[in-house]
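Bear in mind that the values in this text are calculations on the coordinates, not laboratory data. A quick note: this is a predicted structure, and the numbers were derived from the prediction, not measured. Cβ atoms are built from the backbone, for glycine too; each structure is taken alone.
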Structure 1
Amino acid sequence: MIDPKIQTAISDALNAHTVYGVFDAVPFIDKFSAAFGTDKTFLEKVADVDAIFDDEPKLEELREVFFDLLMINFFSADAKKLEEDYLDSEEWEQIEEDTLDRGTELLNLLLYLTECIDEEIDPELDDYLNEFLLVNDDEFQDEYSIYEPVITNQILMDSPLSEVRKVAETLPDDTELKDLFYPIMAFFQNPESNDEAAVADNAVFRTFDMAVYKILINYK
């Protein structure tokens, strides 16, 4: 079973990767959609999706992003077929433990956008940081540490994308949000406006940035 928003995200990501790269990723849309849409268990789906990436190294940069999409799809589609309290079960707790090193912060952002859709509110960076992630709460200092580059650069919401790029390029390599910094900031600058050309012109890692940006801008 596949959530329509996730189906769109898969298509958008692979189309963007094709348009802004040199590899034709479009034929993989059906492969990933099939892997996401089976009735297999979550971990079996993870293995199937990983196998697709293993067979095509040119898509490797999207592996963990697609893990995030698979997780969102599980919450929004697959879990509905399971017992109501499955996400509180020992089995799911073990799955979370086994996949602790998988995925990216895109997962949290997609969960936030899902909440925005449910509550019919517009996504805003300040709301995401302070109301969803609770970065100013003493109990959530891990989130503050992860998002510190975003928190300290919120002024970029009113800056040209060229400035966002400059900051992204100066982030240390061990910064957890280094790869996602540019597409996240570009998205929050104007979530309702798909100024794709400007975003692409200033992208740091073009194929990756545009794949993530297209997922975010069309996640409705």
Structure 2
Amino acid sequence: MGTMIAYDYRNVKAKGLNKEQVIDEEKLKSYFFDEDFENLALLDKINLNYTFLDVSLLYPGCGADIFFPLIYLEKLFPTITKAKLIFVDSEDNLGLIKTVLDEVGVSFSEKDDYLSFYWKEKLITLHFFTSPIEDYLPNLENFSIYFEKAFRIMRDRIPNYEKKIYSKLNKGGVIISDTGFEEMNLSTVAVPLELSSYGEMIIGIKEEK
């Protein structure tokens, strides 16, 4: 799996938006285990035919993981020009996220309660909420994409969790999860199971009639 991944907090100041920035790919790779990084190439084989330009993405239990959802957006949703990321975690990891963005060469602006930055020419706004997801869900607005990774133990204790998530997902929205959601009304696409540590990877589109 490679060496241990270290997140060393620094007090990073906002430097503003920079669409011309160059990502330090070697530094980016250091924030992944070797196998996980190699498996990201499997995303290139998936075609969602997704044509929306502006999306919102919910990521519960995100920790300090900013790069997995960014790379999924980059590879699976090439038409997107803007994305609002809604990160929810019981721990405040925004400082660590700012640190790792700076480490790989991503310049960001900070205003009120969100960050803005470019990722491969996509304009990203990141809203971080420090809260258990079950407390945040009742006030959550509908969203376009649900992203879940290594969250099964936490969400299994929340009654009707998948139904609650599904009810907030826009029609035509996409669920990307490394476990669950088999009972939801989703049009699934073929996806390599290597992308999930549980061997249960699912990518599905909500198609309500």
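Supply the structure label, taken from 1, 2, corresponding to relative contact order in percent (Cα under 8 Å, 6 or more apart) with the calculated value 27. Matching structure: 1. Each of the structures 1, 2 was assessed by mean projected area of the Cα convex hull in nm², for residues 63-134 alone; the largest value belongs to 1. Work out the source of 0.75 here, i.e. which of 1, 2 gives that when FRET efficiency 1/(1 + (r/R0)^6) of positions 7 and 55 (r between Cβ atoms, R0 = 25 Å, to 0.05) is computed. Answer for the origin of the read-out: 1. One of 1, 2 was used to compute helix-only ellipticity at 222 nm (-39500 (n - 2.57) for each DSSP H run of 4 or more, over all residues; to 500), and the result was -5500. Which label is that? Attributed to the structure labelled 2.
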